[in-house]
Structure 1
Amino acid sequence: MVFLGIFAFFVAALDVRKNVGIVLPSVSYILLIILSVNQTDVHGWYLIPLYPFLSIAGARALVDAIERKRATYFFFAVIVGVQLINALYTTPFGMTPAVYRFFLVSIILAAYAALRFRRVGRAMTFGYLIGTAITTILYVHPA
């Protein structure tokens, strides 16, 4: 889901004046990370303080896409839907290419319908929220 937040951050960066509370802290933290890198290594957990800003950017972009019926909602729906299918179905059960194509076409058609009908968009968003909650509950840290 980090890719969704990064995508939303770049969408937010297109209108810096409106999203200065998201863009300015994120860019300054990224610059501080870049300046503090030494020659040996960079640890991934230093990016954890960026996650709230990426989440806020994702939520703002999603609300804006739903309210204005923009095509960015389509990309959000497909990106999140494919990741949820991977986490909720593929990992426990496995998946054949035919089943994957079925799920992918279903997500694309539902996302296209969400652009036309607000109720479908709300239902998809609520379903994705429940799917993300289930994925979070079932997550087991590999360490």
Structure 2
Amino acid sequence: MENYSKYFEIKERFTTKEKFVCCKDNTPKLIKDLVFKIHHLDCLDSLPNDWIYLQIFEALRFFEENAEDRAEDWSALIFDIEADVATYDLIEWSKNPYARIWLDEAITDIDLCIETFTGLLDQAQVKCKRYIYREVIDFLEEQEREEEQI
């Protein structure tokens, strides 16, 4: 499997010194298309977004690091994904326009036993992360199919 995470880098904003993930200048079109597609999914529709960039980068790294553990189904690997640990980070995430969709979905999911506000934020963010990871899985599987045809 190709190392697609190498096309991302961590930079620092000049004014705030805040770190963020972005694509490098030499990023191939297929990675730029993936980033654009994920940012423009109906449930996210937010470009550019630092948190979404970070999730794409982390998903690519996760699957690269776990490539040998892959059985037949990449999806089985994403059940251990966790939300941010800090409540502050969860609240900051919830301020994104797309978070409302995931919060609504989490609160109406009868399989989840959500008892606290933090629990709701946690479950909503996990659902959103898994959604992004599934999009990355689809991308990686498509790339594998194309490599096999060569």
Structure 3
Amino acid sequence: MLIAVGWSVRIPLLEGGTATGAPHAALLHDPTGRHWSKCSGLVTTITKRGEACDDERALKYLGTTAHQGTAALPPRDLGAWKMIGHAASILYSRHGKNAGKYEHEFGQHRVAGFVVGVSDSGPRVYARGAALRIELGAGCVWDERGIVAP
């Protein structure tokens, strides 16, 4: 199951410009890795349905506002996608228990809250039609707050 973890997604690129999700597109994450890689975020249009969702992972992230939806998943194979750049950050809005606007900056290494190093290349961003994907790389961390690392 993929969980809609963000809306109104924008990904500023290190090379310049911004990759923007289509209207009504969500940032989707599969914490199990069964339907989409655990360390890959998919930005694609979903259709909300009225049925409540009882999945523990979705409820932990969204709270009591979790509802089911459907999405036509693009191919998982990266060969079917076009790389468009490296992410400097990702911006999105959240619904549910932690509603608000969020920005996660990539390439900053922190120790005790202080920036101690900066990477010159962020996660790779790909496009296929109106869909986007961001490859966070091995060792990525997502939790109920969203993307934690890199």
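Every number here is computed from the coordinates shown, using simple stated rules; none is lab data. These numbers were taken from a predicted model, which means no experiment stands behind them. Cβ atoms are built from the backbone, for glycine too; each structure is taken alone.
With helix-only ellipticity at 222 nm (-39500 (n - 2.57) for each DSSP H run of 4 or more, over all residues; to 500) coming out at -17000, pick the structure among 1, 2, 3 it was computed from.
Working: 1: -24000; 2: -17000; 3: -1000.
The read-out was computed on structure 2.
Here P(r) over Cα pairs in 10 Å bins from 0, in percent was derived from just one of the structures 1, 2, 3, and that gives 10, 34, 32, 19, 5, 0; the source is 1. Comparing FRET efficiency 1/(1 + (r/R0)^6) of positions 54 and 102 (r between Cβ atoms, R0 = 30 Å, to 0.05) across structures 1, 2, 3, the highest figure comes from 2. Assign the value 12.0, calculated as mean count of other Cβ atoms within 10 Å over residues 22-29, to the correct structure from 1, 2, 3. For mean count of other Cβ atoms within 10 Å over residues 22-29, the value 12.0 is produced by structure 2.
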